[in-house]
Structure I
Amino acid sequence: MLLVLTTGGTIDKVYFDASSEYEVGEPTVPHVFRESGVTLEWRLLPLLRKDSLEIDAADRAAIRRACEEAAETRILVTHGTDTMSETADALTGIPGKTIVLTGALAPARFRVTDAIFNLGLALGAVQSLPPGVFLAMNGTVFPAGTVRKNREAGRFESI
């Protein structure tokens, strides 16, 4: 079984008006998985509802603890993209677990979004990779500690 741990971020954002007022809403993973016909057994753990710029050391410790305590050995974490690399680094060293973080540059609720593609990539990666921590974004899987977000280009890249 797979654990899907959600922490918020753009992937779950709901925008209310043209001035970009938003809040992090309910996790979108159940809707995306249902619409995509995912039949794999999985469990949802909505841990946080934060923009990743608001995630602090205590939140990262809670994410790590949830991963360590999970019965599942395969964990997909949805996370905001701005600090996803820092959280991935904080999760390294958990033995026997394959952890893949993903997110989106546009909310999953938008008609044009990278969320569905990134979730699909992460779902495939978490099932096929060995234990360790990885980021799945922009069609590439990166080992933790080797990736950064290039805000200007709007993508993740190796460092």
Structure II
Amino acid sequence: MQKTPMTVKGAQKLREELQRLKQIERPKIIHAIAEARAHGDLKENAEYHAAREQQGFIEGRILEIESKLSSAQIIDVTRMENTGRVIFGATVKLTNGHGGSLCYQIVGEDEADISQQRISVTSPVARALVGKYEGDHVEVKTPEGVISYEIIAVEYI
């Protein structure tokens, strides 16, 4: 089985969602189905069909989260010695050739959220950065062309 890298925060977030789905959402939907059944004829009972559909979504999400957690390789970068090298989980501060600065944390695919400055380890930018050191220059091929960055700082937070 192939392991998927995930940060400690990402794994914790999935565990919290799993717990919420199992302990809050699942019992609510079971209650809603029982209540809708009590209304009689199930063929024309829209509440019943909606509740069953919602139950399917919840059960599917539970299975998906359990699968992701079982195949996760949880990496805690805060326990690693900071060598200035870009690795999974590191937060990287960059400057581009136009004087602009960026800051990204390299995370697993499920944790990526550009609005939170978290990019997937499989993204072109992350692939270009991993293995490089503070002070290195990297070039990233994008659909708009090649973009050059300089790595200003690497933090393991």
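Tell me which structure, out of I, II, gives -11500 once helix-only ellipticity at 222 nm (-39500 (n - 2.57) for each DSSP H run of 4 or more, over all residues; to 500) is calculated.
Attributed to the structure labelled II.
If we compute Kirkwood radius over Cα pairs in Å for structures I, II, which one ends up with the highest value?
When Kirkwood radius over Cα pairs in Å is computed for each of I, II, structure II gives the biggest number.
Work out distance in nm of label points 7 Å out along Cα→Cβ at positions 27 and 123 for each of structures I, II, then name the structure with the largest result.
Values: I: 1.4; II: 3.9.
Ranking I, II on distance in nm of label points 7 Å out along Cα→Cβ at positions 27 and 123, first place is II.
Have a look at I, II and say which one yields 6.2 for distance in nm of label points 7 Å out along Cα→Cβ at positions 51 and 139, as calculated.
Label of the originating structure: II.
From which structure (I, II) was FRET efficiency 1/(1 + (r/R0)^6) of positions 3 and 115 (r between Cβ atoms, R0 = 25 Å, to 0.05) calculated, if the value obtained is 0.85?
Value 0.85 for FRET efficiency 1/(1 + (r/R0)^6) of positions 3 and 115 (r between Cβ atoms, R0 = 25 Å, to 0.05) corresponds to I out of I, II.
Rule-based calculations on the coordinates, nothing more; no lab input. As the structure is a prediction and not an experimental result, all values here were calculated from the model. Cβ atoms are built from the backbone, for glycine too; each structure is taken alone.
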